[in-house]
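Presented below are the structures under discussion, each in the form of C-alpha cells.
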Structure P
Amino acid sequence: MIIQFFHHCILNASYKPDKTLKNNIIFSKITADDWPQIMAIENQTYPNPWPLKVMQDCQQAGYQCIKGTVSTKPNEIACYAFLMIGFEESNLLNISVNPVLQRQNIASQLLQRLLLISRINHAKNIWLEVRASNQAAINLYEKFHFKQIGTRKHYYQYIDASGQKIKEHALIMSRKVNL
C-alpha cells in the first residue's frame, strides 16, 4: 500500500522553514485544472518536455504527483514533481520549478518533501536520472547527498532550437532515504 501524503502542515519538530524564501510553499496533489500551468512550465524548463499524456498516465497509475504553490499566490504553480514508489525504493521521475521562481530554494523544499514521502512509504533508497549537462540540478542533488551510480548513454534525445538532433547521457544518481 502506498501512502498518499499531502498535508499543509509542519510534519515534525526537526523541520526548519527555509528562511531564504519570502513565502512558504504549500504542497498538494496535482488536479486536472493544473495541467495547463504544468505544461507551460514543462515546456519552458526542458529541451525534451514530457507530453501531457505521460503525466496523466503517472497520475492514473497512482504515483505521487504533487505541486507546490507559494502561500501568497495559491493559484500559481511554483513547482511540481512525479515520484514513483516501489518496494523499498522510490524513483524521482520529474521535478520542475517555474523558471521565474528558480534560485529561491523552491527545488530544495520540493526535494525535502519528496524524501519525506519516500521515508513515509518505507523506501530505503531514492534514485533518478539527470541530463549530464544539467549542472544546476546535479548540484542540487549533490547538496542532498545523491551520488552518481551509473550512466545511461544517449538516454535523452531531442531536437535543439537550431534543429540539430541531440543525444545526451543521463547520470543515474541515488541516495539512502534515511541519512
Structure Q
Amino acid sequence: MPLVSFGQPDDGIVQMAYVVEDIHAAMKEWSGRMRVGPWFLLDRLAGVESQYRGGPSHAEITLAMSFSGHMNVELIQQINDAPSVYRETIYKRGYGFHHFGVATWDFDHEVERYRAGGAELAFLLRVPSGGRVAYMDTTATLPGMVELIELGPGFEPTFNRFYRASIGWDGSDPVRSFL
C-alpha cells in the first residue's frame, strides 16, 4: 500500500480532528499534556466555493495542525455563528472528536462511493493547498464524520512540513504560522 510522505496510507486515515471552544487553550493542553506540537495555526478560513448541506456556507474557522507520530491532529474552532458541520457536532454532543481525515487520489469517486454507502455530503470546499475536502456524514455508523482530503501537489508539501517539524520537537516555538 503506497504511503504519503509522512508515513500514512494514501487511501486511509491520515488525520483525527477535534472541535474546540478555545484553540489557543487546546493547543496549550495538547502540547503540555500530550506532547503534541508544534502547532501550525491558520487564523481564518472560510474556504472557496464552500457548500454546507447543498447550499452556500458562511462558516469561518480557525484551525491548527500538528502530528503525533505519523497521525495528523487538527483542532478547529468556529469563529462565527453560521450553520456548519462543526456547530452540528457541538449542538449534538459538545466539543471533542469531529472527524477522521481520509486521503484520496480519486476524490470524486470516493465522494460517490460514500454516498452510495448511505453517507450524505455535508460540507464541500476548496482549501488553501489547492485541493478539495468533502465531509461525509457517517455519524449514523461511526463516531464522527469522514473528511475526504484530495491528494495533489499542495497536500504533500504542507502536511510533510508539519510532520517534519514534529519529529524530535523540543517544546520550543509551540505555535507557528500555517502558511
- Task: Tell me which of P, Q gives 19, 48, 29, 3 when you compute P(r) over Cα pairs in 10 Å bins from 0, in percent, for residues 47-110 alone.
- Result: P
- Tell me which of P, Q gives 4.8 when you compute mean projected area of the Cα convex hull in nm², for residues 103-166 alone. Q
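Work out the source of 18 here, i.e. which of P, Q gives that when relative contact order in percent (Cα under 8 Å, 6 or more apart) is computed.
Clearly, the read-out refers to P.
Throughout, read-outs are computed from the coordinates displayed, never taken from laboratory work. Please read all numbers here as calculations on a predicted model, not as lab measurements.
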